[in-house]
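Just so you know, all these numbers are worked out from the coordinates, no wet-lab data involved. What you see is a predicted model; the values in this text were computed from it and never measured. Cβ atoms are built from the backbone, for glycine too; each structure is taken alone.
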Structure 1
Amino acid sequence: MIPKEITDSLSGFFATSGILSFTIHSASSLSGGCINNVSRLSTSEGEFCIKYNKRDLFPEMFEGEADGLEKLKSAGVIRVPGVVCPGYGGTYSYLLLEFINPGRKTASFYSDFGRSLARLHRHTADHFGLDRDNYMGSLKQFNIKHSDWISFFVEERLERQISLAHGYLSPSDLSAFKRLYNRLGEIMPEEPPALLHGDLWGGNYMVSPEGKACLIDPAVYYGHREIDIAMTTLFGGFDGDFYASYNEEYPLEKGWKERLDVFNLYPLLIHLNLFGSGYLGSVERIIRKF
């Protein structure tokens with residue numbers, strides 16, 4: 001059941017558009033809502049997806065997600081749910097989105113997906129970061145702008161998470177990170193800032209009714225495009241056609257497979273901070289490898 005504070009707020013939103021009789025006919029929970037409540041709404045104005053939570057839990061989470069979805073949508077190369085509105089209803093915050101019926105993958109699903117992601121990554125900016133912070137899972141993601149990738153990666157990605165992980169990381173681990181930082185210039189090729197999904201694992205895309213990829217739950221910023229590529233390998237779910245077609249459209253620099261682990265330090269540290277020591281071994285293996 002959607003809280004009345006939210007339904008009242010939605011009625012007010014639609015009333016500003018001249019729709020004075022907005023009615024919710026039914027609401028059904030959707031899977032995948034690990035952090036927020038997610039439901040499908042059948043209404044007098046059509047079908048919607050709504051995400052909601054207590055407004056003081058994750059301040060401005062939904063505004064950040066809405067902004068990220070709009071940026072991905074404006075690139076015009078891959079489908080994302082349309083944003084209807086983020087809003088507040090009493091003690092709740094919410095995000096109202098287009099509802100997209102899931103479809104079945106076409107035979108060319110992964111090759112189309114790879115090409116679309118490559119085209120998304122062609123969209124660039126004059127900085128690494130974003131003009132607002134957002135979230136990666138339930139943790140704040142800091143997007144303070146930097147002119148170079150390595151300082152952004154170290155200061156806004158790794159060090160932010162390391163500061164939360166001191167209960168897990170030993171002095172030896174911290175020293176290994178410092179040694180890694182000194183090598184990043186030789187490990188990571190220079191690239192222009194790319195528009196990233198930012199949290200691209202198998203649970204953050206769906207299949208559209210047309211059988212193509214639709215991106216959901218982004219953590220958008222402008223960063224090194226191999227961040228997205230690395231994240232796709234962390235938990236699997238992307239086949240060889242995805243990487244082959246990506247490389248045909250926008251070839252990755254030589255040695256990209258060997259760099260995946262370094263880029264994945266960021267999501268692994270996040271998982272360490274969210275879920276505990278089960279991820280510590282992976283982090284330690286990578287920092288000692290490099």
Structure 2
Amino acid sequence: MRLGIDLGGTKIEIIALLSSGKEVYRHRVDTPQGDYEQTLHAIVQLVEQTKIYLIGQNQLMPSENISIGIGIPGAVSLKTDLIKNANSVCLIGKPLREDLQTHLGHTIQITNDANCLTVSEATDGAAAGCDVVFGVIIGTGTGGGIAIHQQVIAGVNAIAGEWGHNPMPWLAEEELNEAKQVLCYCGQHNCIETFLSGPGMLHRYRQKGGSADSPQEIVAQAESGNELAEQFMRQYESWLARGLASIINILDPDAIVLGGGLSNIERLYQNVPGIWQQYVFSDQVSTRLLKAKYGDSSGVRGAAWL
């Protein structure tokens with residue numbers, strides 16, 4: 001039995017897969033905000049509840065071995081074994097793997113959530129059969145992962161694919177002046193994440209005089225004819241196209257797969273590829289922009305396969 005956990009900024013989801021890949025259980029809870037101990041408790045409770053359910057359904061023997069994989073919005077430092085680069089900042093500097101292994105009595109595998117999404121989608125998802133895949137999570141943060149021949153490329157520093165903490169390329173002077181007012185949690189200005197993440201999107205829309213409580217509300221306003229919202233969505237699509245064009249120029253992937261909450265904005269798939277052509281160093285762009293087949297559960301499936 002394989003258990004996968006997606007530890008996100010707003011929700012924690014668990015899935016149970018048989019070795020065949022068949023899903024037999026799934027549940028999610030809200031992520032405790034800014035509280036490491038409560039986050040630990042929530043994960044432990046999810047695992048224990050899942051085991052109780054599976055045993056009750058005769059799908060798991062009490063003594064049967066299980067594997068547990070976790071996707072997180074950050075990475076485990078290869079130097080200290082502590083969490084680094086997490087936009088859920090309460091995790092930074094914490095021995096998450098050690099703490100969970102102590103509480104649960106099982107070996108835990110942890111990797112970046114975007115790596116989980118990428119390997120899932122490259123294996124049997126939207127990009128199945130593609131040799132080179134770049135996976136993107138756009139939600140609370142803006143993560144990225146690379147899979148080549150269905151194998152995740154983690155990198156010698158465990159940061160491969162972290163496009164969100166490069167500066168947004170090709171900024172116009174007006175955009176550059178506005179960007180200087182936005183400081184990323186990593187300590188730098190102009191990070192791609194401050195433009196494309198859900199919180200970054202909301203912040204920049206409000207900077208321009210808009211009013212919304214969620215990215216989905218901005219999209220709804222644009223669809224209903226709000227001129228400011230429509231102009232902002234076109235600018236957001238340009239930002240996304242520029243960010244992804246820089247990836248295409250370096251990696252030249254067969255496909256880019258979008259996951260996370262903002263991947264449900266359908267207009268992105270029609271509009272962004274038409275914009276990125278002017279920024280890609282090629283006379284044609286064959287890279288496909290795809291929506292994750294398993295939606296916001298692709299990451300949790302990838303975690304189960306760790």
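Quick notes on this one:
- Parent structure of the calculated result 2.8, given that distance in nm of label points 7 Å out along Cα→Cβ at positions 90 and 138 is the read-out and 1, 2 the choices: 2
- Which of 1, 2 yields 95 [volume of the Cα convex hull per residue in Å³, for residues 26-113 alone, calculated]: 2
- Of the structures 1, 2, the one that 8.6 was derived from, the read-out being mean projected area of the Cα convex hull in nm², for residues 98-193 alone: 2
- At a computed 62, 44, 35 (Cα extents along the principal axes in Å), which of 1, 2: 1
- Origin of the value 3.7, where distance in nm of label points 7 Å out along Cα→Cβ at positions 34 and 130 was derived from one of 1, 2: 2
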